[in-house]
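Read-outs: derived from the displayed coordinates by stated rules, not from any lab. Since the model is a prediction, treat every value here as computed from it, not as a measurement. Cβ atoms are built from the backbone, for glycine too; each structure is taken alone.
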Structure I
Amino acid sequence: MPGSHGSLTKAGKVKMQTPKIERTGVNSSPKKPPRVRYKDLYKKRFKEGKYGGQPDSIGAKRAKYKK
């Protein structure tokens, strides 16, 4: 059967009908692009010598004992 799947006049119908919900909690602030995020991680891990993840995580506790 030749042709397209659905007409272009209906494109985006569901997205336009969906209500916009504000971000809350962890997702409330916009995320940095990966390039910037990895740059910050590099600075923390190698230049400052600190743990790059969350300060109260298991990995951070292990990193304290290694010093």
Structure II
Amino acid sequence: MKKNMGTVDKVIRLLVAVVVVVLYFTHVISGVLAIVLLALSAIFVVTSILSFCPLYFPFSISTKKKE
């Protein structure tokens, strides 16, 4: 797995995940919508930690700065 996510991309994904978790625990979102958004948030966290987004790979997208 070659890293294809930049710092800004990772931070945005982590912030979105945190917002969804806060909305869930404050009961702003619930039901199926909450489950779907929490699953998406978990994917965002994992991809941010790994610095690799599988959806970027087939399209040769990279938000990582060139070294």
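In this comparison of I, II, the computed figure -20000 for helix-only ellipticity at 222 nm (-39500 (n - 2.57) for each DSSP H run of 4 or more, over all residues; to 500) is attributed to II.
Taking mean count of other Cβ atoms within 10 Å over residues 7-14 as the criterion, the top structure among I, II is II, with the largest value. Comparing FRET efficiency 1/(1 + (r/R0)^6) of positions 15 and 47 (r between Cβ atoms, R0 = 25 Å, to 0.05) across structures I, II, the highest figure comes from II.
Taking Rg/Rh (Cα atoms, Kirkwood Rh) as the criterion, the top structure among I, II is I, with the largest value.
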